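No value in this document is a laboratory result; all are computed from the given coordinates. None of the values given here were measured: they were computed from a predicted structure. Cβ atoms are built from the backbone, for glycine too; each structure is taken alone.
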Structure I
Amino acid sequence: MFADGHILHACLLQCGQVLPDPAWHIPLSHHDYHEMILVMDGAVVVGSRGGRIRAGAGSVLIYPAGVEHEEWSDAGHPLHSLFFCFACPGMEKMSISVIQDARGIIGEIGARMYADRHSSSPAARIQRDAFLQAILAEFLRNLGGEDQPMVGQVRQHVRDHIAGRLTLDGLAGVCGLSKFHFLRQYRIATGRTPMEDVRAMRAEYARELVMSTRLPLKEIALRTGLGDEYSLSRVFRRLFDTPPGRYRRNRPGR
């Protein structure tokens, strides 16, 4: 799992490919293993409770175990993909995530794994699991999206105005994009919506202030754009499993 930036041991179970077929479709389903999709060419449309995502060539998707999803090939751009089924403890808490393999590393390693899929020697199995670990590390690195200029620009704007009112329209304006195009591109780049990113950044800044200052919780809520102490406490309980006052009392050195 990607817990606090760390990947626990991942084990490849099987891999395969989807060849171009405009009528290709997988009905709504879920499975007890995690699945990674590498879009080599064409595009796939994925439906889930979070809506629909269209991912084109160079996209990498991860479906955690137990998450329902439905897939279609883009009829105008038939999908060609590699898929990898794997086990990775704790990853069940993730939602469907999408990144763009901008450096081509995942596609290159994935192609090697697929080409070697029939080799059954112990050394080959160890190597495939090591390749999977490397792919997941690259996926995690890209999931943050900080290397992409649009994401970095938006996040800097959020940092500069974190105490103020931040809206989807306003963030789209920072990039000079329409709201819907911005939302789609940001989600592809980071795996979450811009406003989800804003909430995460506010929570992390609040945690930093709780841990490193003696500011009253009411003041921290104002400085981080969370509004009031009640909202601050709600965020802490949801993300860190403890109220901010207790979090502060339990900090190291006290």
Structure II
Amino acid sequence: MRFPFTWEMNMLKDKTTWYASWFDTPFYHILYKDRDYVEAETFMSSLTNYLNLPEHGKILDLACGKGRHSVYLNSIGYHVTGVDLSENSIKHAKEFENETLNFNVHNMCKPYKEQFDAVFNLFTSFGYFDKDEDNLNTIKAIKANLNETGFGVIDFMNTEFIIDNLVPEDIKTVEGIDFHQKRYVKDGHIIKDISFTTQGGDFKFQERVRAFTLNDFKTLFEDAGVYLLDVFGDFKLNKFDKKTSPRLIMIFK
């Protein structure tokens, strides 16, 4: 596979945030191409059953990426809107659109133009922002996009578990590209430095996510005026344990 390097590098210079540039490259999707789709589908089925969403209910998939959760949710009967900041991801996702599945470029710090029976923010798609107020604004936006009976869901990493099990450095080879990954904690963030060389180009990217704990989210929820209803620790919706659970899945309204 060949990549338009000149276009890529010009695009990166135009972006002001790490996530806007990294998520919009083909390399992001190559690195994470082995994500477990069966696990994701099981999670979506369990979650929608738990929430008891209305038949053909409306779901907003916030920071939907290329739309894998959105497509599955639509396949099991829901009317789904997927939104993401990445223009490339949305361009790909639009290939799957139909009358009850739509995708749009949107900044999740701001409310979308409709209200929904549920708003899902999945796979640690939160805590990227450079400004603290944008984290609060995102939860306020989710609240604004919920109808009177709607539920908000944030699926985040369990920070304590991640830090305790952090792999400082490794190399992951995908499609002939050796991705060098270095992980560490700094200034309240979990950081991953990613570097690789391909087709004569050297690339460096960084992922940086706020190390939010459950207590941090409780403070954000209180400030946003939403109420935490339940907390789960994995995609099978088992009870959350801050030491052993891989995920922090929060249901609120």
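For distance in nm of label points 7 Å out along Cα→Cβ at positions 104 and 128, the calculated result is 2.6, so let me know which of I, II that is. Of the options listed, only I reproduces it.
Kindly point out which one of I, II the value 16.9 was derived from, the read-out being mean count of other Cβ atoms within 10 Å over residues 64-71. Structure of origin is I. Taking percent of Cα pairs over 21 Å apart, for residues 152-239 alone as the criterion, the largest value within structures I, II is that of II.
Using distance in nm of label points 7 Å out along Cα→Cβ at positions 24 and 96 for the comparison, can you identify which of I, II gives the largest number? Top value of distance in nm of label points 7 Å out along Cα→Cβ at positions 24 and 96, among I, II, belongs to structure II. Given a computed value of -13500 for helix-only ellipticity at 222 nm (-39500 (n - 2.57) for each DSSP H run of 4 or more, over all residues; to 500), which structure among I, II does it belong to? Considering all the candidates, the number was obtained from I. Here volume of the Cα convex hull per residue in Å³, for residues 48-135 alone was derived from just one of the structures I, II, and that gives 118; the source is I. Out of I, II, choose the structure whose coordinates give distance in nm of label points 7 Å out along Cα→Cβ at positions 40 and 72 equal to 0.7 when calculated. Clearly, the read-out refers to II.
Here Rg and Dmax of the Cα atoms in Å was derived from just one of the structures I, II, and that gives 20.4, 62; the source is I.
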